[in-house]
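Several structures are given next for inspection.
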Structure I
Amino acid sequence: MNLLGIALILFGAAFVHGLAGFAFALLAVPLLAFFWPLREIVPLMALLGGTINGVLLWSLRKEFRWRYVLPLLWGSLPGVILGAAFLSRAPETSLRMILALILTGYGLWGFLNPHPRLKLSDKWGYFFGFWAGALGAALNTPGPPVVIYVTLKGWSKAQVKSSLQGYFFLLAFLIISAHAYHGLVKAFVLKRFLFFLPVVLSGLFLGHRLYYRLSLKAYLRLIYGILILAGILAWP
């Protein structure tokens with residue numbers, strides 16, 4: 001029963017990620033925490049998440065622009081180092097509480113400000129990239145800072161989703177390297193990655209097919225709703 005439940009969680013999270021362009025780990029991590037400790041879940045999510053981000057990036061490669069994600073990526077470098085060290089030492093309850101507060105807070109902010117007048121310059125990418133790197137390495141949830149940044153840039157739906165995939169795909173390499181350095185990528189993590197990868201790719205494909213039917217307004221509301229739900233699920 002545990003394997004079936006885990007497979008359903010991963011399929012559903014991948015489906016939503018295919019639809020929204022993020023949220024695979026946001027949804028899967030708190031639910032998988034009922035089965036495994038976070039120190040086993042987070043490295044697995046980095047491997048699976050990096051794979052599905054690469055698949056989506058390839059499908060959206062015509063919309064992707066390197067200059068959109070470079071400030072985020074450079075800002076992530078020190079954040080990843082800090083986050084990986086935190087994951088290897090911090091109590092699990094503290095990790096889950098931090099995650100829940102961040103997700104719920106930004107999700108509610110998005111619903112209360114559906115059309116924010118604030119427009120960020122590229123220089124803010126370094127700041128949001130740092131926090132994305134730290135959260136990505138510690139909890140494999142780099143999404144909230146990056147989503148805040150891209151939704152305040154005034155980009156189109158395609159620009160938002162392709163930029164998210166490009167950044168998350170590149171960040172995955174940094175996070176996996178940091179996890180390996182701290183001894184978190186173990187043999188059983190790699191076995192789980194290979195075992196559940198077909199399930200994850202199936203969910204991703206179905207979700208991405210539905211993505212093209214969403215308007216920009218519906219797409220943004222979906223993003224904020226996912227963050228709120230994930231924050232509620234993550235609460236310890």
Structure II
Amino acid sequence: MIHSAPDIRAAELAQMARKILPATVSVATGDPRMAGGELHPLEQGYAVKMSRKRRVEFMVGRGVARRAMAPFGYATAPILVAPDRAPVWPENVVGSLSHSTTACIALVASARNFVSLGVDLEEDLPLDAELIPEVCQDVEIRWLSDHPPVRRARLARLVFSAKETAYKAQYPLTGELFGFDRFSVSFDFAKGLFAARFNGAMRGFTDNQCLNGCFQIGNGLILTAMTLTSSDWKG
């Protein structure tokens with residue numbers, strides 16, 4: 001069967017995710033550049049003041065999320081928006097959403113298996129040089145310096161993505177806003193794993209506690225993801 005380019009992009013991303021995520025996590029992908037699907041009536045009010053581009057992204061993201069929720073009986077359920085703009089997932093499931101300029105992904109799982117999920121998706125492009133000192137701590141900058149200059153800015157974007165995923169995984173549990181310095185990250189490229197270590201304690205998490213995530217780089221994309229269980233969070 002011949003697929004359109006956006007279909008191929010979404011399929012490649014889904015394959016990347018399935019390589020690193022547990023089978024109990026439902027994955028759905030899409031293309032935020034392609035209009036399609038419809039918003040639930042309860043979601044339409046959120047999109048009224050959005051730009052056309054943001055509205056398409058919102059619509060595609062909600063559609064992708066509903067496909068990820070379908071195995072849990074929520075194929076037609078709305079995903080509302082909290083005052084802090086975070087998605088409000090239906091009762092009994094946890095989820096996370098992310099999109100880059102060319103792809104979108106949603107992860108959903110039963111709340112009986114996980115207390116929170118986190119996912120971040122980035123184009124595999126160099127991180128802007130002025131952002132590197134903001135995103136990376138001294139230990140991470142030293143790690144970057146061990147790699148060829150041509151590779152450092154791309155690895156800096158991987159650091160950015162891993163910290164975004166860890167932040168998104170903890171946020172539904174703590175409601176805490178903080179900067180990139182709250183986590184220090186390290187990577188195991190042979191296993192496709194990363195560790196995000198807390199610099200300081202917060203509700204349910206201890207100082208130096210390590211949250212474990214996974215990553216894939218391919219098809220022009222960086223994908224990082226994390227699943228948290230009750231053993232990770234003591235809130």
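Please treat every number below as a calculation from the coordinates, not as lab data. Here the structure is a predicted model, which means the values were calculated and not measured. Cβ atoms are built from the backbone, for glycine too; each structure is taken alone.
If Rg and Dmax of the Cα atoms in Å, for residues 128-223 alone is calculated from each of I, II, which structure is the one that comes out at 15.4, 43?
Source structure: I.
Check the numbers for FRET efficiency 1/(1 + (r/R0)^6) of positions 56 and 144 (r between Cβ atoms, R0 = 35 Å, to 0.05) across I, II and tell me which is largest. Before the final figure, lay out each step's value.
Values: I: 1.00; II: 0.50.
Max of FRET efficiency 1/(1 + (r/R0)^6) of positions 56 and 144 (r between Cβ atoms, R0 = 35 Å, to 0.05): I.
Once relative contact order in percent (Cα under 8 Å, 6 or more apart) is calculated for all of I, II, which comes out largest? Each step should come with its number before you reach the end.
Working: I: 41; II: 18.
Sorting by relative contact order in percent (Cα under 8 Å, 6 or more apart) in descending order puts I first.
A value of 2.3 was derived for distance in nm of label points 7 Å out along Cα→Cβ at positions 72 and 120; which structure in I, II was it taken from?
Among I, II, the structure yielding 2.3 for distance in nm of label points 7 Å out along Cα→Cβ at positions 72 and 120 is II.
Tell me which of I, II gives 1.7 when you compute distance in nm of label points 7 Å out along Cα→Cβ at positions 80 and 200.
Comparing all candidates, it corresponds to I.
Volume of the Cα convex hull per residue in Å³ was computed and gave 141; which structure, I, II, did it come from? Before the final figure, lay out each step's value.
Values: I: 104; II: 141.
It must be structure II, since only it matches.
From I, II, which structure was helix-only ellipticity at 222 nm (-39500 (n - 2.57) for each DSSP H run of 4 or more, over all residues; to 500) = -27000 calculated on?
Derived from the structure labelled I.
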